[in-house]
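Just below sit the structures, each encoded as structure tokens.
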Structure P
Amino acid sequence: MRSDLPLSVTHEVYERCLCLNVHRAARALARRFDHALAPFGISHGQYSLLMSLNRPAAPRLGDAASFLAMDRTTLTANLKPLEKRGLVDIVPDTEDRRSRRLYLTDAGRDLLKAAVPVWRRTHDEVDTHLSTSGKALRRDLSQIAAAY
């Protein structure tokens, strides 16, 4: 080990680095939710994407990408298997033919309706591991996301 980068710095990063700790927690949560949602044939990311489309007006692709903190290309790639399964319709915007709107189909709504109880139960299990209010943690994470 070199003296100009002591092990104490590694420990400092491990204990302090929000990126490292958020990524580690996110990967663990993703595995947990992927396992819970597997019987529905979707991942946690697909569940979140589908749920983000459950709104009165179908969002434009760019607006959905922004909401999900994805670039348009990544969102388009993530939509393809959902569209293939008939869970999402991607339709040109009637007001701007260059833009596309994302519609949650009835099959998509049916899948979400069936998955919500499992999602809730999984969240209840995860919440037991939080030392502070889950609401406070979610608020703090949202504030970080909005700031950057």
Structure Q
Amino acid sequence: MADVHTPEQRSHNMAAIRSKDTKPEMLVRRLVHSMGYRYRLHRKDLPGKPDLTFSKLQKVIFVHGCYWHMHNCRYGRVTPKTNTEFWRKKRQSNVERDRKNLKALKVADWDTLVVWECEIKDRHRLMAKLSDFLKNRLCGAG
């Protein structure tokens, strides 16, 4: 099946996808802030530039798009119809980079939490997950 967009339109659409301040990230930030927590954004001195960093707690949160980071949900399992091999390699390199960054953070004694884009649909469950992570010292990636 051919792409419904011209190569120029597709390029424009893909270039418009942001890595910071996405809707899922903004929702997580608002929820965490409403719980009374304060954080720093995108610290460049930490592996992976975590979306939210809680320095006093030694905790970080990543907000991942399911498609871009190949989550095991219906959104993450989508296979592009065009330029398939390029996108498979791109997405796989994101997964490998994430794994490396999470490992480096663990070695540096940081607790990590990954919030997936699909998880923001259930705000009550997300709020509970965030609360559990921020209150407890021993949490793993995931």
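Can you spot which of P, Q the value 4.0 was calculated from, given it is distance in nm of label points 7 Å out along Cα→Cβ at positions 82 and 106?
Answer for the origin of the read-out: Q.
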Comparing P, Q, where is Rg/Rh (Cα atoms, Kirkwood Rh) highest? P
From P, Q, which structure was helix-only ellipticity at 222 nm (-39500 (n - 2.57) for each DSSP H run of 4 or more, over all residues; to 500) = -13500 calculated on? Q
Among P, Q, considering only relative contact order in percent (Cα under 8 Å, 6 or more apart), which has the greatest calculated value? Q
Upon calculation of mean count of other Cβ atoms within 10 Å over residues 42-49 from the atomic coordinates, which of the structures P, Q produces 14.0? Q
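Throughout, read-outs are computed from the coordinates displayed, never taken from laboratory work. Worth saying up front: this structure is predicted, and the values here are computed from it rather than measured. Cβ atoms are built from the backbone, for glycine too; each structure is taken alone.
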